[in-house]
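What follows is a set of structures for review.
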Structure I
Amino acid sequence: MRIIDVGIPTMKPYVEVKPLIEEVLVSAGCRVSVTATCHPASAAENRNICLDRARSDVLVMLDDDITGLPLGWVHRLDEVMARHPNCMMASPRLLNPDGTPGIMVGNPTDGFVGCEVMPGREIVTACIALRKTPVRFDEAYIGSGFEDNDYCRQLRLFNPAAEFICVHDLEVTHLNEKKNQGGKWWDHNKAYFTAKWAK
């Protein structure tokens, strides 16, 4: 039977992410193999570790500040990917801790039910299903920030018909801790992203 790989890219030690691993196992709705990187490195490096470990054709990646996983959420994301062959990345609707709509690239329509193909062709990577490809996160980004925007652009080059989907009626809470994202990290990453994609 098919097993979907679920990776948690994180700097936290295993003991701190163990409750999230257990939540994934209970809520997935299908057979999953869950690993956490627990590596003191950038978001891009930890995300690439998840990519390297994954063997399933569709894998799931969620940040360590995601919670409130609904029953069957991995199965639902996998179904969305299967129904949309050009979908490179699908995400649940992210909510803030107070239940209001969370930040998502492209500001998807509030109140939209079902799946929305994001018009901006980018999506936040806080909690995603993605198709296994040779594309990797650019490790020139330090800390966190912009590595997900960059990855979406790389996917669009890899597949010009690439779609990025928000599943609005599948909701998870994003604490949005923004670890290593401000100050020098933000300035460096913004400058690097701007220069790289100005070509």
Structure II
Amino acid sequence: MLINPSTHRLPVVEGTRIISLDLGLIGAEIVDPVTPAREWVVQGLYAPIPQRRLGGLRAKVRDQKGFTGFCNQRDLEVLLGLAQPDNWCEWAAHKYPAPGVEGWYGICMDSADLEDDLYDEELFLRAQNPGVLSGDLDIIRRIHIEQDRDAEDYWVLFRDINPETGLGPDVRQGTLYQRWNCVQRDWLPWTRI
């Protein structure tokens, strides 16, 4: 077990869900259990999402072709060899599933993960471009939605202002989708890239 998320709250970077500790996981490599040629590397750790049925921290991972995905703590513990399928998961109060069986999520992305990834991209752009981001910025993201569902998204910055005050920059994660628009999504078969 990495940590017990019900008894340990890890510090996050203010205004984000990024955990400021790496727990020795950044750079850890994971072989995809379905596509062994696909290797994932842990890029960062993120706070649990309270609304999710399965709690625990989340790991952002990236593969050798630049696709990003997220893995929940329970499945990450199995993929890293810290837990074995059918053993009891103390913090989740059920058994660890094996890859591919019912209850296994593995590496995927839901709406919260997609938001965290887009916000990371914006933070990177802000580090390179201090002040208000200009309206000519765009982002291309490769994302792993779920097994056999990979996509490339094209995002365009609409405006970098607070919609209520008209002042910028607006750096809040809660207004992210008022700044960025996804103008195109292309589904890409990973094995053909």
Structure III
Amino acid sequence: MIVTHAARFFRDSRLLVEATTVWPQRQRDAELERAVLNSIQPVDVTGSVRPWQAMGMSMCIGCDFKLRSRSSKVGRLTWRFDRQPKDHLNLTVERLAMPEYWLKGELGDWLESELPPEFRQARRSEVHFAGHDAQQLISCARASTLAALRGRKRLRLDLAWLCQTERRAYHVSLLDLSRDKEPSLPQGFDVWCCKPIGAATCPAAR
């Protein structure tokens, strides 16, 4: 196996891109490698949303969200975002491999098992998201005394679906401190699956 590393700095976009290419059986195609590397370009985002694509996951989220942390454990890729300026709204997106091995029951039951103990389920429903039938779970928890006096409560929205094309499960979790009755996903947020390998595209940026 041959592994090559390359980096390129896009001055106008102020982006540093690193790429790793893995060639099996010590057979490297330098021409193909150059073609792939030359095809990498920053996406021109002029609207209010920004596309993200890495490690096999693609999504679109508002430009006011900042990537706070990421983790890539075996079979579980996780991105965590905060909205800036920080306003207590957090969004987590996960992609899980081999769901047939860990998902033994209903997807909605798994969502319930993922809830932190302090959250109480309010409503569970079937919805349509990312071109799939999905399970949605709304829950709430007590806020701090000061937030409660201001009429706020901790709201949580969990959304999960199975992508049979990718053989992956996706899990979106939103946490908010709000006076609203139910939380809702931010405008412009989307996740893409069932897709061929290629450049990230964001509907709002086209």
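Worth pointing out:
- Origin of the derived value 14.8, 44 (Rg and Dmax of the Cα atoms in Å, for residues 6-69 alone; candidates I, II, III): III
- Entry that produces 19 once relative contact order in percent (Cα under 8 Å, 6 or more apart) is calculated, selected from I, II, III: III
- Structures I, II, III, by distance in nm of label points 7 Å out along Cα→Cβ at positions 30 and 78: label with the highest value: III
- For the set I, II, III, ranking by mean projected area of the Cα convex hull in nm² places III highest.
- Answer label among I, II, III for the case where distance in nm of label points 7 Å out along Cα→Cβ at positions 62 and 86, calculated from the coordinates, equals 1.8: III
- Calculated for structures I, II, III, distance in nm of label points 7 Å out along Cα→Cβ at positions 94 and 118 is largest in II.
All of the numbers you see were taken from the coordinates with simple rules; none came from a lab. These numbers were taken from a predicted model, which means no experiment stands behind them. Cβ atoms are built from the backbone, for glycine too; each structure is taken alone.
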